[in-house]
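What follows is a set of structures to go through.
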Structure I
Amino acid sequence: MSAVGGQVRGWCPGALKPMESGDGWVVRIRPPGGRLDAAQAEAIADAALAHGNGTIELTGRANLQLRGVTPATHAPLIAALRAQGLIDADAATEARRNIMVTPFADPQADALAAALAEALAGSDLTLPSKFGFAVDPGPAPVLSRDPADLRIERGAHGLILRAEGMDHGAPYHGPQQALDLARWFLDQGGAPQGRGRMAALIARGARPPGAT
């Protein structure tokens, strides 16, 4: 049996921290960069049948949820997904890698998302489970109506990093800048009891360093 215990309902599950539900555990897969190749898609389908009840759901953040997983089937499920490069090193890394990427083919977006994921994996940030990043660098943003706390977008003169709730962002220089802004969110008390969103902090009057 897997030593992992399912979380209570109401929290954002992961693959390594599933959530208890009426039909067993819900296991959420966060495809790296929001992309799947054919082999990964086939492996997920096979794993859903072999280790769950066969149900696969698409979430609002472009993740996949497998349902009907049990304590006995969780470990072999994770092994199957890990073989396809779909599992993070640990649950903390998985929780930080909450990145939504523009759905359109975009090599720049893929590179930005990969660099951000690598930086998050190497950080010690403990962010709320719903705290997310949007990588949306196309000519016009397409993820504006999707939930995120920090957004990498295209401004008039290049890429910008914008905190949700702010009308304007700052020129984007790299993933460390995003990590610094996420840490500022925590330092400002944006996540009491481990929950909170950037827009709510901004609405209370907090302003990121250098904001105009």
Structure II
Amino acid sequence: MAEELRVAFHRELDKIDTQVLQLFALVSEGLAGATDALLAGDRETARALVARDQFIDTVYVELEDLVQSLFARQSPMADDLRFLLSVLRIVPELERSGDLTEHIAQRAARGLTPELTPRIRGLIEQMGRVGVEMWKATAEAYAERDGGAADRLRERDDELDDVHVSLTAELASGTVSIPVAIEMALVGRFYERLGDHAVNIAGRIRYLATGTA
């Protein structure tokens, strides 16, 4: 009986791990898709990405419920306890990041692309590219339990912040209308926050991998 319970417990841990990886993929794909839709003026794809955020929210709630249920039914120890605690800290960051990709897609759905200058388009493309690379690296760090990823991701986040500063300066230069400048400033802020969430998660992964903050 004890062996059956142990096997069932680890099966649930594996399910949690799989769902966390699924959330990573959804955020990365959503970020790439929202950037492409924004630059291409693809309002239909943008609206589909907005709707998909509901699925991220659903998986997030299921994960939190499952983890809390395991704490109530089991007495996780050592590595299992550290894993579950890490998940409880990682999944809210993933859910908020899903919301941010939705916010970018919402701006893409508003049809602002024709008003963007080549310089602004290039900076948005750069922020999107760096952001996607950061999120893929974070997902890989989680899958491999790479505790050293946080330092590397901070360097990429500095790069993202630099592009954000350039975008903000360009928007303030008066090359686009004020309403468009405001919307694109928000988009830049969303990318910047997505980078911050990736760095935060990498810190949680270091704890998961090593037991130290």
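Rule-based calculations on the coordinates, nothing more; no lab input. Being a predicted model, the structure only gives us computed values, none of them experimental. Cβ atoms are built from the backbone, for glycine too; each structure is taken alone.
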Distance in nm of label points 7 Å out along Cα→Cβ at positions 36 and 68 gets 1.6 when computed on, of labels I, II, structure I
Ranked by relative contact order in percent (Cα under 8 Å, 6 or more apart), the structure on top of I, II with the greatest value is II
Distance in nm of label points 7 Å out along Cα→Cβ at positions 20 and 44, calculated, reads 3.8; among I, II the input was structure II
Re distance in nm of label points 7 Å out along Cα→Cβ at positions 28 and 84: value 2.8 computed from one entry in I, II; matching entry is structure II
Note: helix-only ellipticity at 222 nm (-39500 (n - 2.57) for each DSSP H run of 4 or more, over all residues; to 500) at -31500, derived from one of structures I, II, originates from structure II
Ranked by mean count of other Cβ atoms within 10 Å over residues 12-19, the structure on top of I, II with the greatest value is I
Distance in nm of label points 7 Å out along Cα→Cβ at positions 172 and 188: greatest across I, II for structure I
Value 37, 18, 11 of semi-axes √(5λ) of the Cα gyration tensor in Å was derived from the coordinates of, among I, II, structure II
